[in-house]
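The following blocks contain the structures, represented as structure tokens.
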Structure P
Amino acid sequence: MLGWALTFLVVALVAGVLGFTTIAGAAIAIAKLVFYVFLILFVVSLVLNFTRGRGTSL
């Protein structure tokens, strides 16, 4: 998911350099959204991993 955010960021930068401001703005908005979703899922994953613990091995 972080790869998608970086891809949209690169697309936005290229579009901005070439003068396609509408496409650049949309790509930046999508990159931000995907990055924030990644952060939220990452934090939830960390919290669940720490609260679950290792458990017992048989």
Structure Q
Amino acid sequence: MIPKDPVMLLSFLNLKLRDYYKDLDALCDDLDVDKQEITDKLAGINYYYDAARNQFV
């Protein structure tokens, strides 16, 4: 289960991306979550996925 609060979600995802996944697609596949839903939720707090850094910035 992933956090529903956008700020907690940001922290959770960046930790997972840094420590366990090569990219956002791998994370979404493994956790069975919708990539668009995640990116939309974090865009709401002005964070966007940066593939080069493999994190939301």
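Taken together, the values in this text are just the output of simple stated rules run on the coordinates, not laboratory data. In this text the structure is predicted, and so the values were computed from the model without any measurement. Cβ atoms are built from the backbone, for glycine too; each structure is taken alone.
Odds and ends about this structure:
- Structure with the greatest value (metric distance in nm of label points 7 Å out along Cα→Cβ at positions 16 and 40, set P, Q): P
- helix-only ellipticity at 222 nm (-39500 (n - 2.57) for each DSSP H run of 4 or more, over all residues; to 500) derived as -16000 - corresponding label from P, Q: Q
- At a computed 1.70 (Cα Rg over 2.2 N^0.38 Å), which of P, Q: P
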